[in-house]
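Readers should treat all values here as calculations from the given coordinates under stated rules, not as data from a laboratory. This one's a predicted model, so the numbers in the text were calculated from it and none came from an experiment.
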Structure 1
Amino acid sequence: MDFRDTPEEVTFRQEVRAVIEREAPKLEAGADFAGDYIEQFAVSQQWFKKLGELRWIAPAWPKEYGGAGMTVMQQFIFNEEMALARAPRPLHLIIGVGMAGPTLIVHGTEEQKKYYLPRILSGADIWCQGYSEPEAGSDLASLRTRAVEDGDDYIMNGQKIWTSIAHLAKWMICLARTDPDAPKHKGITYFIVDMKSPGIETRPLVNMVGGHEFNEVFFDNVRVPKANIIGEENRGWYAAVTTLDFERSAIGSAVGQRQAVEDLTRYAKEHNEDGTSTLALNPMLRYELADRLVEAEVGRMLSYRVVSLQHKGLIPNYEASVVKLYNMELNQRIARTGMNILGAYGQLDRGSKWAPLRGRIKYAYLRSVGSTIEGGTSEIQRNIIASRGLGLPRGD
């Protein structure tokens, strides 16, 4: 990869930096938009409005659907500069913008595009994803939620689990089995489900941090109009794996990891003598911080590798799994290093005036447990890397 920007990319990077500097909310001392998003959401509304005016809410979408029609490299530069500036991103739109919208652009009807896409970009509707089930997580094609045709509707029964922000969502992109006799990757249909429909029950799943982002969702004779099918009946599996290529480099995660290590290093230096850092008691932590910084730089290079493939018109496959696996396990190592440095002070919760770094390290330590499970477990990623990347045979 050529690390140098072209003249056009230099100009675009400067434009993004200028807009962020001029328009983005400024961080309070010790704050972090990635970790304190909910608390900072209220002060970010004007910023999100500005992103919308620039068509930067979904910058990779085609212009006719409200995006900016960015190239792969422009999208990468935009994501990198946003991460470097720690500028807030509209995370409440992540499933709508990152998953539902792209799928509709490729597989949706014109009526679906005209109705749903503008509402996604405006933030009027929040979306959730109904994929995983209690017996169908890593092996998603084994899902059991059923949808039976009944006139102009389908009647849906079943259960989804680990459904992020389902309690806030207006719509769900949902996979259900419509032909139980077909092979498991066939006979699945992709639906848009109105979360306010009679027969839907949402129950919270509270994580170790005390956060309520995950949910169980139960369907009891829920009617879903045929007009809400995305793509073709019984071919939903192929629509469900559709993604747009622009968001797969994970440069935001790589930049955020380096910033987390830098924050810990700065804190350790500033509090070496006051008892709130264990660095004075354990000088070996210097080496641990150095390891984390090197690892964060490796993560950035892996992200650059993915975007270089995209820039050449290639589709990252096992390379994306490498990035996912590496970044999620690195999240856990950085959090452990943070707890080692903070010692007993690392146990203080957010909101405590005594909590170093506003309690972000304890939050990261507990929350990162799920990093290697969500979005495809580390075991699944290793299988993909082994079979598609290294050409190893599948085990029995």
Structure 2
Amino acid sequence: MTKKILSGIKVLDLTNVLSGPFTTLHLALLGAEVIKVENPKDGDLARKLGIVPKLNKQLMGTSFLAQNCNKQSITLNTKSSEGKALFLRLVRDADVVVENFRPGVMDRLGLGYKILAEANPRLIYCAISGFGQTGPDALKPAYDQIIQGLSGEMAVNGDERLNPLRTGFPVCDTVGGLNAAFAVMAALFHRERTGQGQSIDVALLDSIMPLMGWVAANLLIGGEQPVLMGNDNFTAAPSGTFRTQDGHINIAANKQEQWEAVCDVLGLPELKADPRFQERDARKHNRRELTPLLEAKLAQKSTEFWVRELNAKDVPSGDILSLEAALRQPQVEHRQVLQKVALPGVGDVEVFGLTAHFEKTPGQVETAPPTLGQHNHEIYSSLGLSEAEQADLKSRGII
């Protein structure tokens, strides 16, 4: 059996919805034992979020299924004194705790980092929030769209006709989750060398802003405000989306030789000598004049034809696929980006697996997302609780 990178690492996952579960999904795919600690009533809110009402009622909504494979689930009322005591018992041999409550919630529960670190000094505690644990906005509520707006991300999207423009998926939540997973891995590496645990403070606002590094650098260093360019690439021209005979094509002629190859493939060699388009900066400045000249030629043939011809000349080009077509393209299937897992009562469902391919320690989807409290008996029995004790705790809503 192949050993996993995080084999033997135990993670207590107190998170809900997306940013935190996305963090712990990656830890689980790398082999960590991830135990979701959920409220006994209805668990992670994502269990009720999704497009299939039947699954929502079963507390297995599609939003939950998307990022909770390879995890276990227990229910625990951490607001009760007995629930707190049980959580502290779980913490004693845990390696990582991840939560995405508002700042201060865990402290008010009596389960903040200082308390948990007393029980387990080697513990790595990762708190994910919209704005971080400190600062003037720390206590404000935040969802992904709020952070998209406050980060400037929505302001740089779209064009003069459609702006501000939200990214079509929860980019701040997912990037925040990846940032937290990266931070947890770094903290585990530090602990491996020093034996020291630590707390980690991850903010969604902090996490998304560096992704705009090039745009921000133009402003911070070059003094240039972002220009709304829609599907055009601000670093080069022609680099963007263009109309063809049967749809659209993405062309990224970012190098001078690629621009010249575009002219040759399209049968427009005269453009190479046109002073409006000879140099990169000139092409960028005159892209409004350049695009119609290119599209007049592109409109004569199909997207498939132009993609083939341009790629053959080393000009990066591609179709613009629907989500369904993108998920089914041969390259994605070859890379096993999607993996199947058997979901009881439903059948096989497809979910995303680990997209980093490790030579010696591969990670993969092995178990379906857990039903609420699916692992109560197993985990509470491991703490020494008898059947009668578990039944009593369940009857009183503690587990």
Structure 3
Amino acid sequence: MTVLERTAREAVGSACEEVRDPTAADEVDGVAPLLVARPASTEQVAEVMRAAAAHGLTVVPRGAGTKLSWGLPPLSADLLLDLGGLDRVLDHAAGDLVVATQAGARMATVQQALAGSRQRLAVDETVPGATVGGTLATNASGPRRMLTGTARDLLIGVTVVRADGVVAKAGGRVVKNVAGYDLGKLVIGSLGTLAVVTEALFRLHPVAEAQRWVSVAAADAPADVHRLVQAVVHAQAVPSAVEVDRPAGGGGRLGVLLEGRRDGVEQRAATVAGLLGAGATIDEEPPAGWTSYPWQEADVAVKLTFVLSGLEDVLAAAREAGADLRGSAGTGVVYAALPGDQPTDRLAAAVRTLRSACARHRGHAVVLDAPAEVKRAVDVWGPVPGVGLMRRVKDQFDPEHRLSPGRFVGGI
């Protein structure tokens, strides 16, 4: 045992009852931690962070680990902070349409707790087993973002622990406009580099009485897919989601989710089916792959954003790059999968093709995940406006850069 390992164990062991040696499953994108701590409360997280600060330890928070390889590998990971012990739904105020939950609670567990009141947290579970904290840290969202927004829109309160162990809270059931940082929005998508989220408060939506999925085979010509999406988006159907699924080899489907009162949903579904034309089907169950990402293990996973008028161009670029594409054609947020077994220079060229198409339409292409050699060879983040401001925020929250160092944009 090295001096650092012995120091880490002594410091963290006095702050948290459950401390253990790491296994291979605890690696963070190939980086092995020295120690794993599993606190059971916000107070224990604060004690662990104070101990880490006192001994100069770097810390990487983890929920269920379903997206821990997103972003870049950390420059250092002395301590893996396992938040799986903070797994409770703390309070469900059904009358106020509000739920409070710990960060380690699984998204599926939260939905089960709400189901008895016919309510839901309108954030799709895009990866089975994902936690609340991991969903916030990666800003993950699915098809329903078109109607109800993302976690940024639904989060009304948050509790975090800073790198120095100070507990901070923001928002609540009644949120007033105040000056200063919007703490909830800052931590969303930050990959655990600003603070450790321990609790979150969300506003909820009622579960719809009826759901219908209207889908049709995706036309091979990007212009035809674009035309159909525009027709649905600008109709009076009020869809909850408009999703495109286009494998690189051709085929695929365009799907529209409609929710609400049964009679209204059936009428709107018939309207959408008419817009999609011959071959459109109306089903009570989602199409295959609904809410999931298009990639498999070892693929290169890319998030594409663009204004809706650029859909045709992005679809054409994805086909040129040889990418499977799936995502929200109705909001301009889609996900591409490139086979990770291709030569690195070919993958880099494919990413450039996707990035150029998104840039032409005021968007971005970010490599979320990829094999290690690809991350070393490819510009994962691409051009990011405001990176200087992001660095200043990081310096304010974590001046010693001990939280997930290097995982985020610009080496933050």
Using the calculated result -10500 for helix-only ellipticity at 222 nm (-39500 (n - 2.57) for each DSSP H run of 4 or more, over all residues; to 500), pick out the matching structure from 1, 2, 3.
2
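If semi-axes √(5λ) of the Cα gyration tensor in Å, for residues 146-241 alone is computed to be 38, 17, 12, which of 1, 2, 3 is the source? Can you show the working numbers first?
Values: 1: 24, 15, 11; 2: 33, 15, 12; 3: 38, 17, 12.
Computed on structure 3.
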For percent of Cα pairs over 32 Å apart, for residues 114-345 alone, which of the structures 1, 2, 3 scores highest?
2
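A value of 15 was computed for relative contact order in percent (Cα under 8 Å, 6 or more apart); which of 1, 2, 3 is the source structure? Walk me through the intermediate numbers first.
Values: 1: 12; 2: 19; 3: 15.
Going through each structure in turn, the value belongs to 3.
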